Structure P
Amino acid sequence: MKKIFDTYYMLRLTFFLNLFLAVFLAGCYPTIDSRGFNPETLDLTKIQIGIDTKQSIQEKFGSPSTGSSFPTENQEQNWYYISKKTSTTSFYHPKTLEQQTVVITFDAQGIVRNVQKFQGEHPVVPIDRKTETTGYESSVMRDIFGNFGRYSSQKPKQP
């Protein structure tokens, strides 16, 4: 009887250890995320440079992922179609598996002038210029003593 009892507990222990191990290993399995446009649906051969407009591009491919905020010196504007596939394992930062960027350049009249396709991540280089602002510089002494003399001890007159 004791041998059956011990075997029963060993089987239960083995079952729970295997269950724990399966749950633990499932947490380490990477999650694949695809974001942005579907690159298989974007056929760049359908774009006719000099003929297609913003409206025809939007009808063919949908709204872009993003667009340039300001036109360039030539009054050109860019539309960006971005696709990114990442892998995330448990609590770690996501790793980029693949990324595609399609840049469509429009002239001032909204006609396609250029189409470029990039593979992989491309870092954005910020411009290091600074915009000077008007006003005064604050300091601790100015903050402490700046309000002396601005207020009077007299009560305001009632109308």
Structure Q
Amino acid sequence: MKRENRQNDKAALAVEKLKNIGLRATPQRVAILAFLEGNTSHPSAEQIYEALKSEMPSLSLGTVYNTLDELVQRGELQELAISPTRKHVDPNPDPHYHFLCEGCGRIYDFPGTLHTEEIEEATKGFRVQKYAVYLYGICPACNQEDSDRSSSWCAS
């Protein structure tokens, strides 16, 4: 019952958000936005489609792409080009950094913003409208796995 209430709350938030940004609250858009509400996994369009298609057979991958594009254009999502294979989205549109683990492929949020005074000084004559900072490396879990593997030895 609690899970169903959370889903209803997320759907109600999605409907309200869609109305506030001037988009019609279609069942597909509501489902996509409800899925993204509180989601920190930075999913791709394909991952969103796979997660929702069993509950919503009428959903198409094209609808997911179109909805994500609309939400990015309206400033409700960040589009991340952090992965070399596909774009991901972040439902947190506020500026912050992202870290891609090259071991497991997981994307993490990192707090931080660029100091705008430094940007203004370095980019005289330019007008910076947005920025993205991507960090790449190995996450603590993968780092620990590597450490565990290297500390074990095999007797041959």
When helix-only ellipticity at 222 nm (-39500 (n - 2.57) for each DSSP H run of 4 or more, over all residues; to 500) is calculated, the result is -8000; to which of the structures P, Q does this value belong?
P
Ranked by percent of Cα pairs over 22 Å apart, the structure on top of P, Q with the greatest value is P
Among P, Q, which structure scores highest (criterion: mean count of other Cβ atoms within 10 Å over residues 69-76)
Q
If Cα extents along the principal axes in Å, for residues 29-100 alone is computed to be 48, 27, 15, which of P, Q is the source?
P
Work out the source of 10.0 here, i.e. which of P, Q gives that when mean count of other Cβ atoms within 10 Å over residues 13-20 is computed.
P
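No lab work stands behind these numbers, since they all come straight from the coordinates. Treat the numbers as computed from the prediction; the structure is a model and nothing was measured. Cβ atoms are built from the backbone, for glycine too; each structure is taken alone.
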